Structure 1
Amino acid sequence: MRAGHSMTLVGTKLYIIGGSYGQDYLKDVYELNTDPCPEWDFEPQSKSRLFQGIASLLNNPDLSDVTFMVEGKPFYAHKNIVSILSEKYRAMFTAGMKESQSQ
């Protein structure tokens with residue numbers, strides 16, 4: 001772990017200078033830009049295409065990575081989308097449970 005380093009902010013740039021890593025002294029400089037990330041502004045046709053693409057994933061086995069059995073029938077889904085909509089499933093998928101493993 002880096003320790004004993006110096007940092008300074010100049011305008012929107014953060015400079016991290018030197019320090020040590022265990023017994024080794026570091027003579028390096030890192031520059032980080034602290035400008036805020038640009039906001040995403042999709043054009044209307046891009047939004048429509050994105051939403052249509054997401055809708056096409058609904059119960060579609062192509063590229064799905066999780067299958068729910070609903071009344072004995074498979075329902076195909078995507079962990080990332082289910083995780084956005086449900087904290088419980090997100091916890092289950094990320095906690096190392098059997099369900100978190102890909103098919």
Structure 2
Amino acid sequence: MAKDPQLARTIRRMRRARRFAQNTCPASRHAQLIAETLAEGRDYPMLREEPEHVAGSIASVVADLFAARTVLDQLGYTWTVRPDGAVIWKRKTNQSGEET
């Protein structure tokens with residue numbers, strides 16, 4: 001378990017959000033493994049041995065995250081980040097508070 005409480009909460013959120021295979025891909029599962037290993041303070045040999053592979057997995061997941069946020073924006077959603085780092089999605093509203 002991660003020593004940092006906020007990191008531990010983030011790891012728990014990540015684990016709860018995973019729905020294999022509906023919302024995962026090889027890169028996201030690899031990124032999860034990297035995050036869990038490093039959060040536990042353990043060494044991740046692939047980070048030294050194949051840094052390009054690790055970078056590729058992380059970059060792929062981040063690119064998909066950006067694409068998903070773009071789609072949600074186009075569907076009328078916006079997001080904010082809570083103080084604990086979690087993202088909250090909600091319908092966009094206009095100046096009078098009505099959903100757009």
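A value of 56 was derived for percent of Cα pairs over 25 Å apart; which structure in 1, 2 was it taken from? Don't skip to the answer; put the middle values down first.
Working: 1: 56; 2: 31.
Structure of origin is 1.
Given -18000 as the derived value for helix-only ellipticity at 222 nm (-39500 (n - 2.57) for each DSSP H run of 4 or more, over all residues; to 500), which of the supplied structures 1, 2 does it correspond to? The read-out comes from structure 2. Computing relative contact order in percent (Cα under 8 Å, 6 or more apart) across structures 1, 2 gives 13 for structure 1. A value of 3.6 for distance in nm of label points 7 Å out along Cα→Cβ at positions 8 and 56, calculated from one of 1, 2, originates in structure 2. Taking distance in nm of label points 7 Å out along Cα→Cβ at positions 32 and 88 as the quantity of interest, name the structure among 1, 2 where it is greatest. If we compare distance in nm of label points 7 Å out along Cα→Cβ at positions 32 and 88 over 1, 2, the biggest value is for 1.
Taking mean count of other Cβ atoms within 10 Å over residues 16-23 as the criterion, which structure among 1, 2 has the greatest value? Intermediate results must be reported in sequence, preceding the final value.
Details: 1: 12.2; 2: 9.0.
Comparing 1, 2, the top value of mean count of other Cβ atoms within 10 Å over residues 16-23 belongs to 1.
Each value in this text was obtained by applying a stated rule to the coordinates, not by laboratory testing. Nothing here was measured: the structure is a model prediction, and the numbers come from that model. Cβ atoms are built from the backbone, for glycine too; each structure is taken alone.
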